[in-house]
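Okay, got some structures for you below.
Read the figures in this text as sums done on the coordinates, not as results from a lab. Note that the coordinates shown come from a computational prediction; the quantities given were computed from them, not determined experimentally. Cβ atoms are built from the backbone, for glycine too; each structure is taken alone.
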Structure 1
Amino acid sequence: MQQPIDIRSQIEKLLENDLRDKICKPLLCALEVSYVKKYHGSREEGKDLYFAYESPFGDFKHSCLFIKAGEIKMSGRNDPRLMQPKMQQAICTPFTSPIDNHTQIFIEEFYLLCNGEININAREYLRTIFERRQFPNYKVYDIDSLVLIIKRIIAKYAEKIDRSYVFSVDTFTGFCNKIVKYNEQFRPTEISYGMYLADQI
């Protein structure tokens, strides 16, 4: 019997579009954030994915995911010095809130994610970028961090929704949609998150 390919080996082969659409979008939905919206293309303004989550005080934290395929180091196409203008644009450019479609907002939290390694020099450079902008609310996730998050979400929900589930890039969206539907039953009826199923974004 052929053994399934491990999560890391599957994810590290993905190009940016598939990493965004088949992994990051459904994962955000499964993590119970709201208003997941793709901002890829000429008008992305540094944001690959926008999402929000509700604070304990009832307002929303506006966040974005900046996605890169491959490793990040101080050379090549994923050199953070080349990425810097887009990252600054993401946190400095106002845009219309996807929540009410008219309020002008700014990104409050910035997440950089890649499906490769991030070397220590690149991490230090990224830290200095955000320190200079006095923007403390940023996080950096490499391939190991991403795999760990996926393993945690599978371990948390597989027993409840699909005991036989084995990770596959092509089935992950469906698994995350089941998580969204499962969690809906525990939310107040006046709040509907069904519209944020990953395959409807």
Structure 2
Amino acid sequence: MLFFCLLWILLFYFFRRSIANAGTAACTDGIVWALPLGVANAFLNFFTGVLIMPGGFGFSRWMSGFMDIVCLPVLVPLAVCLLLIAFRVLPGNVDITGFIMLWLIPLSVLRSISWSLPGIPVMLVLVPILWTALATGIPILLACAKQFSRWYVIVPVTLGIAALPVTAATSWWAFYCHIKLTGYLLLIATLIPVTVWTIVSLVQLKRKS
């Protein structure tokens, strides 16, 4: 489990790059800056500790999962990347998912060490999967909204972007509270965008070969 948490983000990053359609792949210029920024963020996380102290299995536990464990670690690099695009530091077609995943690599190393002592699967296995789902799913939905600028596309896409972090955090909370059926259902919902993207990319890759 420790090695899963340690290596999953890095391995999925290279897997994703290997199956991306070369004709429509996002620009990778500048995303290497995500690594030093991610290192700085990991050090900041190490010294600041948790933002919300959880208590029991109620709302505070859910908020702790959202802020400290599942969602904020992905939403912060997403926001930084969008800001860099807005200020034209990065090109508009930059690989947002690649930026987020490179940012997360140092944090996954830190978390694999800090979470290894209890060795809880919901932390060492589930969290990296949820990070991947958010880091891939939200940029996919953003790209859909950008490509198909119609209200009947933008409305459901916007709802999907808002729902993904909520479903991810709630899935983690449900597994933590041993409500496994709810956890699995929400995990499946969270994984829909990345699963669809992976299948489509593999089909396109097969057609090109």
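Rank structures 1, 2 by distance in nm of label points 7 Å out along Cα→Cβ at positions 81 and 177 and report only the one at the top, that is, the highest.
1
For which of 1, 2 does distance in nm of label points 7 Å out along Cα→Cβ at positions 97 and 145, calculated from the coordinates, equal 1.8?
2
Can you rank 1, 2 by distance in nm of label points 7 Å out along Cα→Cβ at positions 17 and 153 and just name the one with the largest value?
Sorting by distance in nm of label points 7 Å out along Cα→Cβ at positions 17 and 153 in descending order puts 2 first.
Please compute relative contact order in percent (Cα under 8 Å, 6 or more apart) for structures 1, 2 and give me the label with the greatest value.
Once relative contact order in percent (Cα under 8 Å, 6 or more apart) is tallied for 1, 2, the winner is 2.
Name the one structure among 1, 2 that distance in nm of label points 7 Å out along Cα→Cβ at positions 33 and 121 of 4.1 was derived from.
2
For the read-out helix-only ellipticity at 222 nm (-39500 (n - 2.57) for each DSSP H run of 4 or more, over all residues; to 500), a value of -24500 was computed from one structure; give its label from 1, 2. Provide the component values of the computation, followed by the final result.
On the way: 1: -10500; 2: -24500.
This value belongs to structure 2.
Among 1, 2, considering only FRET efficiency 1/(1 + (r/R0)^6) of positions 89 and 113 (r between Cβ atoms, R0 = 35 Å, to 0.05), which has the greatest calculated value?
Structure 1 gives the largest value of FRET efficiency 1/(1 + (r/R0)^6) of positions 89 and 113 (r between Cβ atoms, R0 = 35 Å, to 0.05) among 1, 2.
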